[in-house]
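What follows is a group of structures, each given as structure tokens.
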Structure 1
Amino acid sequence: MRLLFLFLFISLGSYSQKIIIDDLGDVNSVGLDSIHNELLLFYDGYYEKLNLTTFEKERFKLYGVNPFDRTNFLVVDSLQYFVSEGGGLVYQIKNDTIKRIDNSFDHRMQTGSTLFSHNSKIYKYGGYGFWSVRNFFIYFDKLTKEWEIDELISSKEIPQGTYGGFDIQTNNEIYLFDGFKIDPFKRLERILNDEVWKYNFKSHEWKYLGKNAPIEKGVKIKYKNKLLNAGLSNIAEIDVTGNKITFYEHNLISPKLSSDFDSFYFNNKFYCFIKKRGKVSLKLMEEKDFFGRKISTSIFYKNYTYLAYLILVYFLIPLIVLILLWYGIKHHKKNSKIVLLENGLRFKNKFTEFDAESMKIIKTLLSEEEVYSNKILKIVEKEQYSPAHNERIKVQKLNDINLKIKALLGINEEIIQSVKSKLDKRIKIYMISREYFNAKR
């Protein structure tokens, strides 16, 4: 039973971590040719092709110059190139010969530049040299065999130059982040780059996306449209297009990845260069086995301009809407009530004129909860008339005010009403329906 368990354990382990090459030996450089499904291993005087479908390996004699020092391998339109890291040197592999094809020179002005291909062209971005950092794209012209600058920039904002960073390409866009900048006032001091930028090759526009937290130093693997960083403590999956970073626990071999050769993801599998006791081997690992337990997920970069926009959208705009709504309701209420003028009353777009005595009676009624009859009588009484006649004038004046206000409002309700005093039933008290009037003039 123990032997059976041991056999199953070894079988499962070998399936998830298949050894393709046990020892790479004195390999100078490696390159993935995803078009032909091949991994190329370059040695002194020869190179080997490893078929990534059958895992069969062939050896070929190699002639010509040695381009392996400070160069990167690249495949463009089925053609295989070595491009110098810091200068303008370009080599091409033709049959069994490596030949230099450029008309440039090794200027060393773009150390740490980002090398990539787009639209069948070899591109470089950034790079350090002579105490300065580039912040533009150049491309290799296959006709002139020289490097040309891409000047089709139509955006107003452009990033500060960087070197030693990372890139993620999606269709006609490239995302650039991490790496270093230099202090423009102390050019011998480098600064960690924490800005994330996106460039669109169709519109030729740069866009600043935000600032990211520091990325732990580790071995990087491009994974689909993402970047994996196998650091000391975990595996970080950086999804720059979706603006999130997810952390996973290490698998059995990810802490042992070699920094001398680029491990890669191809055809749903991870090809890992492992360095142990000075020996470098190549192992195949299934995608499902590469990621350990998920630890956490968070935002990769933060754009404080965008956050201000979110605050504006989600907080200030609703607040403004509420203020406008409150003002509208207040304005509506104001317009739905009678406004007192010097010579009459206004309700919405209608106006009714009143004489001075009537206006004084209305204002007196609005100023007090209850108004005794004699107070209104004093407003209208005339010395030449008898008390009975003055009483009739008062009653008529109140009736006229009532009728006019009812007509102004278009209602049948009596606006001015009277009750008998509780202390003396012979005395009348007058009140006005104050809810129909605007309190402020």
Structure 2
Amino acid sequence: MQKTFLGPQLRRLRQERKETQGAMAKALGISTSYVNLLENNERSVSVGVLLRLFEVYGVDWRSIEKDDSAAQLADLRAALQDPMFTDRRPDLPQLRAALVHAPDLVAAFLRLHRAQSAALDRLSALTDTDALPKPEAAVHLIFRRNRNHFPSLETAAEAFWTAPPRDEVYTALKSRLREVHGVTTRLARVEDMPGTLRNYDADRREILLSEALDHPNRAFQLAHMCALLGHRDLLDSLTAEVDDQQAQARLRIELANYFAAAVLMPYAAFLAEARATKYDFDHLATRFGVSFEQACHRATTLQREGSQGVPFFFLRIDKGGNVTKRFNATEFPLAEYGGACPRLDVHTSFRTPGRIVPQYVEMPDGSRFFTFSRTVDRPTWARHAQDNRLAVAMGCASEHAGALGYAEALSQSAPVTPIGINCRICPRPACDQRAQPAMIQTAPPDVSRRGATRFDL
């Protein structure tokens, strides 16, 4: 049985009620020293204490067990990459201790750092809206809190069909929609659905799919609709904590996508095949009848307790260098905030369409990652829309590289590329790819010298 540690939550509960440790100990029928050990995460909480918490304080232990420490640790590590902390940067044990012993202080520090970063961004570009809250930010936070894994959706997907058909998945999904939900599916011409890949007409009980979709994506869209039509209550419960209607709708879409991936790529079978092939995503896409991007995305969700895959992060980037999709099953700052550094080979993968580009990279704090990138093509609407191409990058901590066949193309002594989050906070002084000066740079440039870039002192 997994041990339950609720130190910060228990301390917060006590402080909100203005109780001493002695008063809480008396109320729970335990010793004061035991309360102290619980609050410092030196003891796990027993079932008896959890029941007493409910009886005495009316608090459901499941509500206080929710722990954002992994997400907060990632945020804290990212914030401390700021060049202002270069001289005295706390190590990982210190950060974990701060989360346990001073969670409110950590939260206040992160709020302050976000406010400072937003102020700096607005000063440098008054028209920049990136610092403003967005529905996508709320959706991303929900996925991070769950480490990109939703057990209830996995359970629903496993019950969808006992044995996924080896072929005719698209036909099986059409039949299920018709027989269970009374919904028919029809393929429509591109000119009849301009700018639309899928449309559900609730009045006619009909799903229209654009002929611009390839076969794997047609099946994926139908599995997505099975989630929306067949699991409304489950999706309602998972989106209930989001108040903003736009964010709630975006979250529902992403959760339905998660369900569709879990239906088409069942957890146990996909993980077993991934391990057997050393995460050959072209093979996985072929075996499960999905796209390369869908197989990569599914790999980031393999975080089931006791049956975990390699902890990946996933980035999708357009030809302008914008990150258009980001999923993260790790605590790495690169996964959470990176993607803008031109030294990351996901940007150069556009030069070699369809080919895997492996790379070892190192962050300014010395942490190293193995990444691989490849371009993916989007649906083409017409002659003028050719080369509608994006690039995806998958990455993991370098210690997991041995589990990936793509790393075999690079020797252990392969060069490691130094990268950063972005130029604004990257402290590397002589990067020949620097596009803007680092915020830490305070000395004036040397007028008698020309460096690799105009920002090189």
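Computing helix-only ellipticity at 222 nm (-39500 (n - 2.57) for each DSSP H run of 4 or more, over all residues; to 500) across structures 1, 2 gives -12500 for structure 2.
Among the shown structures 1, 2, from which was the value 1.93 of Cα Rg over 2.2 N^0.38 Å calculated? The read-out was computed on structure 1.
Starting from the value 7, 26, 35, 22, 9, 2: which structure in 1, 2 was P(r) over Cα pairs in 10 Å bins from 0, in percent, for residues 103-342 alone calculated from? The value was obtained from structure 2. Source structure of the calculated read-out (relative contact order in percent (Cα under 8 Å, 6 or more apart), 8) within 1, 2: 1.
Quick note: the coordinates plus some simple rules give every number you see, no bench work behind them. All of these numbers come straight from a predicted model, not from anything done at the bench.
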